[in-house]
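Got some structures for you, see below.
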Structure 1
Amino acid sequence: MRALFVIQGEGRGHMTQALALSELLEARGHAVCAALIGRGGGRKVPAFFTEGINAPVHFFVSPGFAYENGAVRLGQTVREGLRKSWVYAHHLQILDQQITAYQPDVIVNFYEGMVGLYQLAFRSAVPVVCIGHQYMFGHPAYRFASGQRVGRAALKAYTRLTALGAARRLALSFYPAKDLPDQNLRVIPPLLRRTVLDLNGSTDDGSLLIYLLNRDRAEGLEAWHRRRPDVPVRCFWDGEARHPYPNLRFHPLCGTHFLQRMAQARGVVCTAGFESVSEALWLGKPVYMIPTPGHLEQRTNALDAQRIGAGLWGTDFDLDGFLQYLDQHSEQARANTRETFQAWVKAGEARVVEEIESVSRRRTLIQPVWETVASSGHAQAAA
């Protein structure tokens, strides 16, 4: 089976999920023929992805969030999307050219809205499987954060857009939940790379590991650290390496280095992205989640993770409350959360591949019938 990945390039979560799935597919004898990454806003694609995917990587322009002072601006995001609609139309043609060139058996969409638009415009015969925790939004077991009714409606609408014409939707979840066959929805565990699964999280060097999605928030982190210079902090971001204080270091994003630091850290601070929280849960590391302002999805992720004992969430880099939580959080509670989560991940490792295989097999069964009908029609026309 030849799978073509299309990946939303916002943050690192969808890319690490794609790396994890590529490992599972290759272990079953399948191949990823190419990875197409949608980029907007000038955000760089980290080297850990391009070096780890073992397939050609191509880029196209796709809509992304508009930020102002580190906060998501929904109105500005919509206006920017409308203003660049002609650009996106051109890049839909580029998507079609790539898909036609690679001739995949299945397209795996990691929450990229351009795939839904592509299906709408081109009616591709290649089946699409959509993967993302966002497909839990319509599940009765999932609860949205309160408020932001307009934002919630917009988020659900975008999620539906990504899955237009999809053969299957695979919802990544922190916990087991029932499948919804009538909605073409299957609930599966997080996709974690082998480098994560092989790590031992029993070490605690007293440090805090921080994943900083937006550079604008570095100032808040440095302000807190000036009050607590005794706490070792290792921060990963998409900027250059910096060492402004003896106990505060900024590192460029590096998948291997980031995970090694996570395995050694006392706790993890991140922007409530699904993948970072899942990695911390696997390693048994408590998490302090700081959703990006205006980012309803991250705020809901934070509440969802807090409910299952992953850690705490807050609105800024005042980490004193998180340090207090770490002091009070028992080893037994941490171990219980970790064991429950690991059992869920292990139980579903093979299932995601089986779901994709079933969609691909269905195409190979249907295609010969269609080709027979088509050839018969041509023969009659010739006669």
Structure 2
Amino acid sequence: MSVSFAPTPRRILVRGVNWLGDAVMTTPALLRLREKFPSAHVALLCPEKLADLWKQQPAVNETIPFTAVESIFSIGKKIRAKKFDLALVLPNSPRSALEVYLAGIPQRLGYARPWRNFFLTQAVAARTGIEKMRKRPAAEIRRLAAGENLGSWKLEVGNTQAHHIHEYLHLAAALGGSPEPLAPQLTVTAEEIEAAKNKFGLANISQPIFGLNPGAEYGPAKRWPAEKFIAAAQEIQRQTNCTWVLFGGKSDAATTSQIESAIRSPQSTIFNLAGKTSLRELMALFKLCRVLLTNDTGPMHVAAALGTPVVVPFGSTSPELTGPGLPGDLRHRLLKSDAPCSPCFLRECPIDFRCMHGIGIERVVAAVLSAAG
């Protein structure tokens, strides 16, 4: 049941989520919110590290960044001065609800959760009948790996309603927006793309540009092994004569250096940009890529939302819940093994990492070539 407003809200604050991939998955809800309130001023309260993601975003008029050291009281004071009349709280944390409560925003909507409902004027009940992520205990994983039938976590084939974009769309629908899904959308300008090409030496590249993103901040269970990335990249380069651009954060520099050293040859052109790009530059460079081979991580969602096809080996996580783009988008190739313990949703594998080792190099090469067109 949606909320009715009299008068229509003119100034809306959206408390954004804290992680890059999750932030991208909120864009359909933001677009539905804009559709519902086309004349409203919509501001997004978000961590400083994500502020640049929202540039050129038509659903957002203003970003209000906060740092990791700011207190809830300073954040509340900051947004109180802007006199919002409606707050939509996307995260499930008590802190995010308390921030908008302290700001004195008269209408505050978010999901009902322990320790925070008092701070909301409308606590929205969780969606029902939807499979949820559950971290498997190590003992259960070992039993599944040994062949015991414990009832693996499975989603009904064709069920797209479990995808995480619907969590946010459900909140927008509680404000009267359409619950129908849209593909996550991000935008970069032609000027940003040209600037990135010139800065990183890609302006005169004539070969097709393929991206490779071998990291994953969540943990090693989401990372296809580096040696497999190397073998796949070598074969793809042999077949396409592509230029490889390696992406990642500063923490991925050792892995990308290992991959760069292994695949570099007199016939290859490689750019190792791990830890060297801003978020906007990363987005611009993704737009240049014909395809991105990546783990399940925030940049995967960014590339897909920019329209770049992605090829993703999935192991500990589920593409049905957090895959890139709109569920069923045929531009992307989402690869899984038949490991009975996958998905386990753990940061580290307690056994032999069979979910990722079970995704073969030849299969990934074929997927990249198919996605690249």
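Rule-based calculations on the coordinates, nothing more; no lab input. Computed from a prediction, not measured in an experiment: that's the story for all the values here. Cβ atoms are built from the backbone, for glycine too; each structure is taken alone.
Can you tell which of 1, 2 yields -9500 when helix-only ellipticity at 222 nm (-39500 (n - 2.57) for each DSSP H run of 4 or more, over all residues; to 500) is derived from it? Source structure: 2.
Hey, distance in nm of label points 7 Å out along Cα→Cβ at positions 39 and 143 derived from one of 1, 2 reads 4.1; which structure? This figure was derived from 1.
When FRET efficiency 1/(1 + (r/R0)^6) of positions 183 and 215 (r between Cβ atoms, R0 = 30 Å, to 0.05) is calculated for each of structures 1, 2, structure 2 gives the greatest result.
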